[in-house]
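Several structures are given next for inspection.
The numbers here are math on the coordinates, done by the rules we state, and not lab data. Remember, it's a predicted structure, so these values are computed and weren't measured experimentally. Cβ atoms are built from the backbone, for glycine too; each structure is taken alone.
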Structure P
Amino acid sequence: MKRYPVTPIFIAAITGLAAAATAAEAQNVDTSEWICEFCPFEDGSRGDYFLGASSVSDDSAYLGNASGYDEEGVYANLDGEGSATGEKHRLRWVLEDLALDSRFAALEGGRPGSFDYRLAYRELPYRRFDTTSSVFAQPAGDRLSLPGGWDPQPTTTAMADQVGAALRPRNLESDRSIFDIGGRYLAGGFRVSADYRRQENEGVRSLGGSAFTNAALLPMPFDYVTDEVDIGLRYAMRSGMGSGFVSLGWYLSDFRNDNTALNWAHPFGAAVLTEPAGYALAQAPDNRYSRVSVAAGYVLPDIATTVSVSAAFGQIEQDAEFLGYTVNPEVDAEPLPRNSLDGEIDTTNYAFAVTSRPIDKTRLRLSYRYDERDNKTARDLWNRVIVDSLLSGSPEQNVPYSFERSRLKLSGDYDLLDTLRLSAGYERRDVDRDFQEVAEQTEDTAWAKLRWRPFQAFEFDIRGGGSKRDIDSYNETFAVTFGQNPLMRKYHLAYRERRFGALTASWSPPETSVSMSFAASYADDDYAQSALGLVEAEESAYSLDLGWSITEKSTAYVNVGVESIESEQLGSASFAAPDWVAENEDGFTTIGTGFRIRQIADRVDLRVDYTHSEGKSEILLDSAAGGASRFPDLETTLDDLNVRLAYRSSERLELDLKLRYQRFETEDWALAGVTPAAIPVVLSLGAEPYDDETIIVGLGFRYAMGNGAEE
């Protein structure tokens with residue numbers, strides 16, 4: 001993790017720069033030279049920059065996720081944006097959070113109608129847990145080692161003391177860096193574009209390592225790199241009959257993993273292997289995807305019709321070398337059928353769309369899309385070794401899944417009156433699969449919508465419809481080969497009937513200072529032919545937004561959102577008919593409010609925003625063996641308050657004071673009290689439910705400079 005602490009010297013620098021800027025304004029210094037003293041953009045250049053510091057009261061993985069404020073301390077805040085224009089060139093740049101792990105910088109420019117370019121860099125911090133710890137030493141390469149003198153025992157209870165002494169903090173987190181460069185060149189009707197993107201993702205995540213009767217959650221280091229290239233050629237034409245375009249494209253994605261395997265020493269005494277051999281798990285393999293595409297479109301203005309077609313052909317390749325069946329020399333494993341997967345998948349995509357207005361008050365849309373994934377990877381028999389201990393005794397074939405998928409959509413609008421519009425649509429989806437329980441699946445969806453706008457300030461929409469997903473048959477024999485209960489129906493492969501509806505209304509009369517909108521949606525799913533699995537689900541959501549312009553300089557708002565999801569699932573503990581039922585109820589409520597007052601005492605702006613969100617999940621279980629029971633509720637609560645006070649000492653200089661308070665708390669029975677040695681046969685990482693309370697105070701100044709700044 002990269003963090004830049006702020007010292008008192010930096011605080012003094014902020015104060016000094018603010019004083020210098022104020023003095024320059026007082027002496028009428030032309031600050032346009034500060035930003036573009038030597039640049040060639042004579043027509044105009046401007047910049048708006050912010051320099052400050054923020055103090056964070058406590059560590060918080062939740063707050064730090066994506067923001068970079070994950071640890072207690074003081075951070076620098078550096079932001080800015082600006083532009084410069086000349087007779088033949090333009091330039092624009094953006095700088096965000098340069099001193100944080102969430103930094104972003106972008107530069108774009110070009111000559112209008114001739115060429116343009118862009119350059120960008122972004123870092124994205126992902127913070128999962130900062131309460132995890134492990135007995136494994138920091139990895140040397142791709143190996144996790146136990147502390148010297150480790151005494152393996154059959155359970156964590158027996159080695160609780162040495163686990164406690166050996167634990168060291170190991171946060172589950174990662175940092176992603178994205179570099180992007182690209183541009184376009186235009187000549188006549190031709191446009192050539194080229195883009196390159198490189199993503200690097202490095203960090204630590206949790207991975208389970210098993211040794212038959214016991215297991216350890218491993219802090220697995222990873223280091224991924226993905227390079228993407230996208231090149232295109234487009235030609236646009238225009239004639240008396242209409243206008244259109246033709247384009248060609250080539251795309252490449254290349255993924256590389258610097259850690260091809262994770263090696264670790266098992267901490268339990270019952271482990272088959274100990275140091276120095278240890279255990280090994282293969283990691284995500286290197287792979288490559290390339291695609292060639294062609295597209296064309298044409299607009300026929302005389303009949304108000306637009307036609308577009310496209311096709312793409314791609315290939316996925318993966319040929320990373322396999323690990324052996326086992327690293328245990330005591331197991332008499334057979335040689336691998338081949339040393340690498342030599343995997344190859346061909347992808348094909350076709351699309352066609354027509355939009356037309358054949359008569360007044362009528363609009364029609366027709367589209368069709370076809371996708372195919374043809375997995376050409378060879379099949380072989382594999383005799384697995386179970387957790388490096390014993391042969392499975394049952395050779396299995398790898399399953400190269402393939403599918404064909406198509407979607408046909410037809411919709412139309414008709415203006416019944418100037419204020420009333422009727423819309424309707426139909427959609428058909430077909431899926432054909434290989435090596436799955438359902439080979440053929442179809443889904444038909446129909447909907448209708450009525451929009452009423454009796455006057456400019458009011459609009460009302462109501463929409464409803466239904467869908468039916470049907471299957472040719474459920475291959476129970478195929479399911480049994482995968483060790484599944486033949487009565488089980490996977491929810492994405494099962495027969496399903498769905499009914500849905502939605503309503504929205506908005507009102508913003510010009511003669512009043514209040515605006516409001518309301519939205520509601522509902523969906524009900526019925527899996528009537530599923531003996532085991534998900535049998536029904538119901539979802540509803542409501543939202544209300546109110547805005548109030550109190551005066552010309554003050555506004556306020558309130559929004560409320562409520563969502564509910566209920567489902568029922570049937571299961572079998574005896575691998576037979578249903579003997580238990582589980583009911584899940586998830587509820588979420590979010591309330592947001594705030595206000596803004598501009599020009600308090602002519603120079604001060606105040607903005608306050610507050611959000612409260614809470615979620616609750618209830619799981620009720622009723623089984624033939626144990627009767628009715630209930631899991632502990634899963635709960636989350638979030639309170640987030642943001643206050644910003646801005647003081648304008650001049651038209652160019654603004655001093656900012658920011659305050660943020662966030663409280664995030666969860667109740668999760670799967671994590672609460674589960675210390676690393678709490679489960680006798682599992683050495684865990686001890687992640688704790690979130691219980692974070694953080695205060696951020698920020699101080700800084702924003703300065704506008706250049707020819708484009710307000711005078």
Structure Q
Amino acid sequence: MMTPVPPSDVTERVAKLRDLINDYRYRYHVLDESTMSEAAADSLKHELSQLEEQYPELITPDSPTQRVAGVALDKFVKVTHKVPMISLQDVFNRSEIEAWVVRMDKLLPGKKHEFLSDIKMDGLACALTYIDGVLIQAVTRGDSRVGEDVTMNVRTIENVPLRLRTNEKYAYLLTGRTEIRGEIVMYKTDFERLNAQRVKDELPTFKNPRNLAAGTIRQLDPRLVAERPLHFVGYDLLRDDPADVPTNAAVYDMLGQVGITTSRQAKVMTSVSEVMEFIEKLGTTRENLVFNTDGAVIKVNDRVSFASLGTVGKTPRGAVAFKYAAEEATTIVKDIVISIGRTGAATPVAVFDPVDVAGSTVQHASLHNADEIARLDIRIGDTVIIFKAGDIIPQVQTVLVELRPKNAEAFDYKKALAEQYPELEFEREGADVVYRVKGLSGDLILKRAVEYYASKGALDIDTLGEKNVVALVDAGLVKDPADIYALTVDDLLKLDRFADISANKLVEAIQAKKNPPLEKFVLGLGIRHVGTQTAIDLSDKFHSVTALQHATIEQLEGVDGVGKVVAESIVAWFADEDNIELLQKFEKLGVRPHYVQKTGKLVGENFVITGTLESMGRDVAADRIRALGGTFQSSVARDTTYLVSGGKVGGSKLKKAQEYGTKIIDEKQLLELLG
């Protein structure tokens with residue numbers, strides 16, 4: 001059946017509708033003007049949608065109806081930025097800004113500087129590429145050189161024009177390649193509204209707008225992205241011919257003319273004093289902005305001068321980012337727990353009463369080493385001031401000695417090591433500020449960690465046994481468990497142990513475990529006191545690594561079998577900066593643990609085995625019980641469903657089972673339950 005040819009009046013109507021809707025979007029998002037109600041705009045979109053459905057040949061890629069794609073992606077494609085999205089050097093006061101200007105004066109003697117200052121938005125950096133005015137690609141910042149293609153998701157953002165707005169002043173921007181850079185943000189009011197709804201739905205609330213915006217853009221299904229109100233706020237524009245963009249101030253004029261929302265805070269200044277006035281005023285008014293900001297960006301306005309200044313390391317010499325002082329809060333130290341890192345270093349972690357700092361809940365902070373504890377004179381029970389260094393890592397700033405409990409004792413580091421790790425010895429050599437496990441080199445600990453991660457009980461990675469792990473670590477190819485996912489066949493062929501078949505087999509086996517069950521991944525991390533059943537219970541409770549990472553002591557203690565010692569061990573592991581980097585590395589390498597909902601006929605049934613079994617070992621029995629959805633417990637509790645009584649039974653478990661009314665069965669009955 002042929003599609004009817006649209007009459008000329010319909011073609012004209014569609015064009016006018018498209019122009020009117022785009023004009024409404026431009027005025028609403030860019031000029032903050034409303035030419036009609038939202039309901040009226042929705043009505044126009046509905047009419048346009050119906051006409052395009054009747055005459056599909058009238059649909060264009062930049063039509064307002066083409067924002068939402070219906071198909072979810074399998075993964076994001078990596079894209080190399082044509083020009084790296086490099087980060088800026090941070091400055092924290094006037095003297096550091098003045099020192100920056102002095103450095104530029106030495107490189108551009110006699111050049112009078114003009115500055116463009118704007119707010120530093122707290123969002124997800126993204127680059128939009130337009131060819132001949134039409135949006136063709138959106139890429140996240142990534143590691144500054146390589147980002148991820150999130151085009152389908154960004155197309156759902158209402159204030160992102162699918163076609164740049166026609167204008168006479170900068171008509172050339174609609175020809176050739178125009179790249180627009182900015183931040184994807186969520187407005188505070190939208191964030192609060194979403195959280196209010198989640199409270200009503202009895203769901204966990206989101207921590208802050210930035211994390212929610214970043215997490216939303218990384219959803220593989222654009223339909224989910226479309227449900228959340230995001231905004232793109234532009235701050236830069238690139239053209240193949242640099243002469244097209246003479247100044248950074250011109251960028252903001254261009255962005256407005258082509259239909260891109262800006263912060264509306266950018267100003268041109270001619271002195272450091274004017275820059276500081278801008279920063280000070282912003283410091284008092286930023287709470288009233290529609291989105292979060294953690295500072296200001298100061299750039300040399302002239303783009304030729306900016307380019308000639310070049311870069312130092314990974315930062316441009318022509319711009320800096322002013323950061324406001326980190327938000328502070330007070331809380332009480334509940335405990336000091338020591339975590340053993342993968343190099344054998346013993347790192348103390350302060351565990352706090354949970355407190356909100358800079359938009360997120362903080363309940364622990366690394367104290368680094370024994371010397372830092374002595375310097376702060378921090379004790380269990382102390383009230384401390386904490387802050388987020390760079391608005392990211394929680395740190396203890398000072399102890400409020402005036403509020404110290406009378407019975408608070410100085411922290412004895414050696415005694416704490418002996419109590420928390422009675423099976424280990426520690427030593428501190430020479431000028432080293434860190435206590436390390438005695439008799440275990442960093443490489444030996446690393447080998448054990450990688451072996452455990454790949455073991456049958458954890459990730460069960462075929463052919464990654466002890467000998468291969470030793471070879472990989474000794475060759476410097478693996479420096480932490482995440483590194484195995486970066487191994488290539490070419491890497492392995494350089495080692496004597498591997499030929500083509502064995503190298504390919506190992507790489508394939510590792511890559512096959514990039515989406516492991518959550519409980520297997522948690523177990524593989526090697527968190528002290530977290531065994532197979534505890535890893536399962538934690539997975540059933542929190543459903544993701546992120547949720548587990550941010551769980552409070554109280555939430556952890558609410559999990560069956562998790563007491564104070566285990567909960568603090570988990571918190572300490574996730575507070576260790578090496579472990580934080582390790583988790584980030586897993587994510588960067590594409591490792592995505594997933595929660596598997598329990599199924600099977602034994603869901604809800606709890607088993608304890610006492611004595612020996614004839615048909616199988618206890619570990620095998622436990623695995624078979626778990627495979628059918630059951631829970632394997634180490635000791636009889638009030639919720640134990642079955643006590644399996646084997647040979648050479650001890651009396652204590654039988655007595656407790658009788659006391660609790662637990663059903664006692666023999667091995668034959670267990671086998672019947674297991675099928």
One of P, Q was used to calculate distance in nm of label points 7 Å out along Cα→Cβ at positions 150 and 590, yielding 1.9; that structure is Q
Output 19.8 (mean projected area of the Cα convex hull in nm², for residues 398-661 alone, calculated) maps, among P, Q, to structure Q
Ranked by distance in nm of label points 7 Å out along Cα→Cβ at positions 110 and 558, the structure on top of P, Q with the greatest value is Q
Calculated from one of P, Q, mean count of other Cβ atoms within 10 Å over residues 94-101 reads 14.6, and the structure in question is Q
Cα extents along the principal axes in Å gets 85, 72, 56 when computed on, of labels P, Q, structure P
Matching 0.15 (FRET efficiency 1/(1 + (r/R0)^6) of positions 478 and 518 (r between Cβ atoms, R0 = 35 Å, to 0.05), computed) against labels P, Q points to structure P
Output -11000 (helix-only ellipticity at 222 nm (-39500 (n - 2.57) for each DSSP H run of 4 or more, over all residues; to 500), calculated) maps, among P, Q, to structure Q
